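See the structures that follow.
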Structure I
Amino acid sequence: MNLLEACLKGKELEAANAVKELVGRAQPSALWAIIMNAASWHEQRTFDTPHSTILTYSIHRMIENLGHHPEILSEKPSATALDIPVELKEIIQFALLERLVRNLAAVEHWDPQKGPRYDIRTEMDSLDNAVNRYEQAIRERNHRNAHKAAADLVRKDTPIRLQRMTCTLSAEDPDGLGHAFIMPMSLLTELPSSKFTRPLQGSLWHLTEYLVRKVPSKRPDSFPSDDDLTVEAEASDISHAKDLVATSTIEYGILGHNAIFAQRIAEAGRRGLLNKETIGWLLKKLEENIGISAMHEDDLNIAAILKGKSGTDWAKKPSEIITPNAGQVRAWFEDNRFDYWSAMMDLKSSTFEQQVQNIKAEEWPLIQSAQYAMASINGAPGASHVIIYTHSVWDLVEKDLIEPELAALQVHRMLREYLEGR
C-alpha cells in the first residue's frame, strides 16, 4: 500500500510505515508533493477549515528548524539549525514526518466523487487576464472557474500573481480565528512544483474550494489597495507590534489560533506576500480576535505571568502516539536524563513552569526540540493545533518577536490544555 492510498483509506500506521520507506527512495520534492496531494483530500465536516495543509506547512518548517536532512529536505534551510545531538535531530525529524501522515490518514476525507479534480484544462491566457478571472470566480463562488484560473497562474514555478492575489483576498476577512488567512498562506508555501501535475492540481482544487467559501463577494470599503500584484511587496517588519504578538501567545484563544495568526502575519510580511498597509490591517484584525489591546510590557514579564494562574494539571498523561520513530524519541529524552522532559510530562504543570526562569541560553535548543517532541508523539493522531501552535510560537522567537522564556511557558501551557487521549 503506497502512502497516498494509506492516507485516503485511513490506515494510519500503514501511512507512517509507508513514508518511512519512501524517504531515501523518492526525491524530497516528490515526497512533499505526495504529502500535499494527500492533504488536499481532507474534508473538514465539523467546522469550515481543513487543517491538513496548515499542519504540513508547520511540520515542514519544524523539520527545517532541526537542520538539513538531504533525504527529507530539498534545500538547506536558510536559518541556523538547532544545536542538538545529530541522533536526536534525525529521529525527531522522522517522528514529525510520521506524525504528519498519521494525521492525514486520521482526518475526514472527501468522497471520491466530490474530492479533488485533476482533469482541469488551462487556457493560454495572459497572466494579467488569468489573475482577474481568478478574483472574479472566487467572488462569484464559482469553484471550477477559480480552479481553472489558478491553474493558468502556475505555469511558472514562481506564481507570484497567484500568491499575492490569494493572500490579499484572504486578508480581507480572516474571520474570528484567522483561518481564512492562515490556511491559504500555508498552502501556497507548500504548493508542489509544476512538474508534479496531479499533486499541484489537487492542491489548487483544495485551495480554491476553500477560497470560494471564505472570501467576501465584495472587497471591504476600508481595505487597503494594492495596485501591483506582479512582484513581491517590500518586506514588512512587525517589530513595532511586539507587545501585541506577545499578547497573542498569552491570550492564545481557542486552540492557539491567535498566536498562529500572528506568526502567519509576520511571515507574510517578511516574504513580501502583502504590502505593509495590508499587514497593518491584519494586525488590527489580530487585536480584534484577541479581544483586548496589547498588554503592557510589565504584564508580559515572565515573573508576572507566573504569579497568575498556573497551567492545566493532568489527571493522567496523554496517550502515546505510535510511529516507527516515536518510541526512539521518547527513549532518548528518558535515557539521557533530560530532567526538563520529566518536568514537562509531570502531572502538575507547575513542575516545569517553576524551572522556566532558570533555563540557560545553551539549553534552549533542547527545550525547543523537546516541545516539538511533546506535541508530536503524544495525544491524538487526528489533532493538529498542538503542533501548529508549537511551531508558530517558536518561530516568533526565531523572528525576534518574543523571548524564548515566554515561548517555552506558553507552549507548555497550551499543550497541557489540549493534549488528550485518542
Structure II
Amino acid sequence: MCKLIRWVLFSLAVLSCQPPLFDSIPRSGGPYDSSPGRSFADKPDVPEPPGTDVSLYATAVCFPDTVDWRAGDVGESMLFLLKNGDEVLRIPMNGRPESYRHRIIRGELWTDRYENGQMVVSCNGEERFRFQGEEVFNGFWVVDGQIYTLGQRPGGGGLSFRVNGQERFSSESGVLLNGPDETEWDGGAFCFDTSGIYYTYGVPILKEEQVNWEYRIMKEAQVEKVVPASDDCQVYDIRVWNGTIYRFEKRGNNTCLVKGETYLTLPFPPDEVSHNCKLVPGDDRILVKGYSYTPTFTYWLRDQSGTVFSVGSPYVLRTLVKDGDDYGYVSEYDDGSTLGVFINREVVLMAKGRFTLTSSRCVQFRKKIFGAALTATQGKRQMLIHNRDTIALRFNGYFTSIQID
C-alpha cells in the first residue's frame, strides 16, 4: 500500500510540473502524457510496403525529464510499446528493467518479473500466470493461445520447460545452449517447426578431471536425440529447421555442419579460429554466423559453398541480420567513435558520437523490413530506422528491443 501511495504521489508531482516526455509537439500534462508527440527526420509517417500489413514495433524504457538515468539516478520508470513510432502502451516499472524481461510478440508486450519468490508473467500489463521460483526465459513464445517458456535458473544449472506456467519438463543440471537474444529464431532458444517445438540443453560430464558436454535435443518434454560427450568435439550450436536437426561443431581439425547424420565440411581457412558461431535460417538453407581474428576481426556468414557475406576492419560489428538475400548490420569504427548502419553495404546512417546500440535485440531484418533502434549517447533525441528512413523521437531513456510483425 505504501508503495502504491508513493507511486500516486510521484505521478501527481510530475504531472503538475514536467514537460511532456515526447515534446516535439506541445502537449498538456506530465512526462508520461497520454499522446506523446514525435519528430521525424525525413517523413511524417513510416511508410509501409504496398499490400502488406507489416509494422515496426519497439520497446523503450523512459524516465521523467529531470532524471539522469545514465548516472544511475533512477527510480520509477515507464516501459513503452511503440508501433511505427507511435505509443501503443505504457506500463509502470521500477528502476531500469532488464531487456530480457520483456519481449514483443505479434504486437503485444509480454513481460515477466520475479517478486516474493514467484515468477509473474503478464501480457500488456495484465497478469496471465505465476509460479514458484526464479527463472530467466531463454525461450518465450505464444502459439494458438498457449504460452511456452523455457527458463534457466540463475546461478548455475537447472532449467524448466513450461506451458502456461505448468512445468512439463525440468533438468536439475541442464544448461540451455541458446539464449533470448538470438532474434533470427522466433522464441529465442526455441525452434518452432511444423513437426513440433524443439530446444537443446547440455549436461556436463566429468571424465578424468575434464568436463565434456553431452547435448540433448528435446521435442517438448521428450528427448529427440542425444549428442554424446566427446574429447575431440566442440559443439557450437544445434537447431531444428524444416524437420531436420542441424549441428555446427569442430571435430578434430575439421569444422563441420551436420545435417541429420550427414557431415558437411565447411571451407574454413585451416589456421582460422572461429568465435561465437551460431546457426541462422536462410531462405532455403542453414547458414553459420560468427567471427574470426586473423590478425584483424572479420565477421561473416557462411554456408557449404563458402563465405556469403563478410565485413571487417576498420569496423567492429555490433550485430548482423539477414532476410532472404539482403543483409543489414550495425557497426562501429575500431576506436568506437562512429556508429554506422548499413543495408547491403549501403550506408543508411553514420553518426559520430551520437548513438549507441543497447542490445542486439534492437536490430532486425524481417519480412523485407529492416529496423534498428538507436539510443542517444547524450541528450534525449533517439532514432528509429525503418529501411532507409530515419524517425527521430524525443524521450529521456533508451530502447530495449524491436520487432517487425
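Things worth noting here:
- Computing Cα extents along the principal axes in Å, for residues 190-317 alone across structures I, II gives 53, 40, 27 for structure I.
- Comparing distance in nm of label points 7 Å out along Cα→Cβ at positions 334 and 350 across structures I, II, the highest value is found for I.
- Test item: Rg and Dmax of the Cα atoms in Å calculated as 20.9, 63, pick one of I, II: I
- For 12 (relative contact order in percent (Cα under 8 Å, 6 or more apart), calculated) the corresponding structure among I, II: II
- Here mean count of other Cβ atoms within 10 Å over residues 246-253 was derived from just one of the structures I, II, and that gives 17.2; the source is II.
- Structure (I, II) behind the derived value -17500 of helix-only ellipticity at 222 nm (-39500 (n - 2.57) for each DSSP H run of 4 or more, over all residues; to 500): I
- Sorting I, II by FRET efficiency 1/(1 + (r/R0)^6) of positions 102 and 278 (r between Cβ atoms, R0 = 30 Å, to 0.05) from high to low puts II first, with the largest value.
Laboratory data are not the source of any read-out in this text; all were calculated from the coordinates shown. What you see is a predicted model; the values in this text were computed from it and never measured. Cβ atoms are built from the backbone, for glycine too; each structure is taken alone.
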